[in-house]
Structure I
Amino acid sequence: MTANKPKIRSDRWLVLALVVLPLAFWYAASPVVAVNFSPNSTQVFRYVWNTQHRIYRGDISNGGSAVEHGHLFPNKDFFMMFDWWTDQGFQRCIDISPKWGKTIEIYLDEVGRIDTVKTAPDVIARLKQCKGESNPFEA
């Protein structure tokens, strides 16, 4: 009877691996976009993430971040948009093309513009101004 115990244990490890490995792959390979707000900002920003009609809303203050996961296997219609604004009327929107298996870090300055000094040039190349919106790099 003791001869069967190691086989049962190895079967459990195999089943556990078959469950855990796909989840780990999905977590590691999914593109992630993080928008980091300046710690010097005195305003509270409101934001909306729209990732192919999966919508999240929130508020964020100085030094905070807003993070969203993209799709692991996006189709040709995939889109990811980030809108942010203040109650004083400042409003911007960017269309983001995330990179598979990478975290894209976008930095905003104290007034809400994209900080081109802190945000990497390859990340800036993945950002587009939303149609009909103000330039996110200007005040």
Structure II
Amino acid sequence: MTTLPTLDDYPARTFDKLRYGDTDRQGHVNNAVFATFFETGRVEMLLASEAPFLEPGQSLVLARLEIDLVAEINWPGTVEIGTRVGKIGRSSMTLEQAVFQDGRLAARGISVVVLTDEATRRSTPLSERAIAMLGAFRAG
């Protein structure tokens, strides 16, 4: 049996406030909002740090988002979002994420994010500095 992750399994952590408008006809947070929660976690880890790894002329592009819904989330309240780096490629990174409400796992996600050159609109290799910074958020 696989052990469910806890927030402590993720080195990058943030939160999001639930809005009444996030709910659907069943009264729980709509499944589409989970993508927003994962975006909050990705962006805060990758771009809101004191020393972001993007160089001038670089952007990040979401190439893949996989979401496994585990439990419903109910309004009002907040959710906590955990993010960690699962894999670092030549120009991409695979992020493993989870959303929790009141300490209970509600969803898991995997995101593949690609570093791109804004001028060419093509992928560009991660710098050694970027790889080192991402390494601080590795799983395990």
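None of the figures in this text is laboratory data; all of them are computed from the coordinates on show. These numbers were taken from a predicted model, which means no experiment stands behind them. Cβ atoms are built from the backbone, for glycine too; each structure is taken alone.
Worth a mention:
- For FRET efficiency 1/(1 + (r/R0)^6) of positions 10 and 42 (r between Cβ atoms, R0 = 41 Å, to 0.05), the highest value in the series I, II is held by structure II.
- Identity of the structure behind -7000 (criterion: helix-only ellipticity at 222 nm (-39500 (n - 2.57) for each DSSP H run of 4 or more, over all residues; to 500), calculated), options I, II: I
- Origin of the value 9.3, where mean projected area of the Cα convex hull in nm² was derived from one of I, II: II
- Among I, II, structure where distance in nm of label points 7 Å out along Cα→Cβ at positions 90 and 122 as derived comes to 2.9: I
- When relative contact order in percent (Cα under 8 Å, 6 or more apart) is computed across structures I, II, the figure 25 traces back to I.
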